[in-house]
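Derivation of every value follows stated rules applied to the coordinates shown; laboratory data play no part. Everything numeric here is computed off the predicted structure, so don't read it as measured data. Cβ atoms are built from the backbone, for glycine too; each structure is taken alone.
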Structure I
Amino acid sequence: MIELKDYDNAVIKFRNSLNFTMLPVLSWDFYASNYEDIKQIEEDAVSLSNLVSAHSWNIDTNLLDEKFKAQKNVVVVTDTKLNIVFATQNMWNMSQYHPEEIIGKTPKMFQGNLTNPSTLKIVSDAIKEKIPFEVTIVNYRKDGSTYNCWIQGKPIFDKKGEIVNFIAFEKEVA
């Protein structure tokens, strides 16, 4: 029995060394209702971080965190040929497309008759000149309905100064 007494004392000492934070029961409801959103944001953050590492992006990761986590923008990344290689899971909330449905396609899939050609030219020219742009454009959801999409796009360069991707932060606006 002496062996168990030592074990019990060790367990008590360990538990006393832990720093527990007591949460009110109401916080459990808040966490539970937002659990899926929190989980998706963390999964997207890991995927985006892997993309940054894999392509040696020369980008301020604090900017990514602010635009993505704090402002909850949709993030879309294309390769240099404008094929979508990554989209955050909150894409569904804006366009009714799951990210896996748009990977490999171009952003043109969101355009239609009401999409303004002069706005498209601004985007096209900025991409050709490899400079940032900011526009609001009429896009189309999967069901064919339209929405105004604010897009802030920029080229992504690697550490050697070569362009490797384009990134767009997007949000539905009124």
Structure II
Amino acid sequence: MSTQASSSHDGKHFVVQKGKAQCNQGNQFPQYKVTAHQKHFWNDSEGSADYLAVTEDDLQFNPPGPSFGQCKLKPTSGGYLPCSFAPAGKWQKTYEKVKIMGKSCVTEISELQCVIGGKITVKDHGQRGEMSKQNVKNADNKTVEHVNPLVKMDDFKETVEESEIDAY
């Protein structure tokens, strides 16, 4: 019997460029900016830049500049000064079993420290589940119709099959 060690990354999503980051000291949520590579995409056969995999070396955000808005660690008489994000090294708690060009991948539990004192974490990994035609074919009609009585699965499956024929 083989035992495989569980990982804190089990069940977590890889992060893609269109996801959003958050700083525990900021008030805005920028998207990631992948600069370490332009080759690997998660769950996107079209090669859209939105789905570029974020790695431990991707330390920039979009929009650039005060990416995380106002920094709570920089109070002024009228509020707070803008974020002046400066990464303290690479992303930590990355998934080391999957590497892209030798760099570990960022997942939902990864963290990045800012030298000002904030901790950047993943607010939104950026991936979205989509139902495939195979999911529709395999769906149990009675269960789906019980959950959503407005859907008539026989009609829906027929529509999906016709759209498959039209695609060829």
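Given that P(r) over Cα pairs in 10 Å bins from 0, in percent, for residues 112-151 alone, derived from a single structure, equals 29, 50, 19, 2, which label among I, II identifies that structure? Considering all the candidates, the number was obtained from I. Among candidates I, II, the computation of distance in nm of label points 7 Å out along Cα→Cβ at positions 80 and 104 that gave 2.3 used structure I. Have a look at I, II and say which one yields 20 for relative contact order in percent (Cα under 8 Å, 6 or more apart), as calculated. Structure of origin is I.
Of structures I, II, which gives -13000 when helix-only ellipticity at 222 nm (-39500 (n - 2.57) for each DSSP H run of 4 or more, over all residues; to 500) is computed from the coordinates? Mind dumping the intermediate values first?
Values: I: -13000; II: -4500.
Derived from I, not from the others.
Here volume of the Cα convex hull per residue in Å³ was derived from just one of the structures I, II, and that gives 206; the source is II.
For the read-out FRET efficiency 1/(1 + (r/R0)^6) of positions 8 and 120 (r between Cβ atoms, R0 = 25 Å, to 0.05), a value of 0.00 was computed from one structure; give its label from I, II. Let's see the in-between values first.
Details: I: 0.00; II: 0.90.
Label of the originating structure: I.
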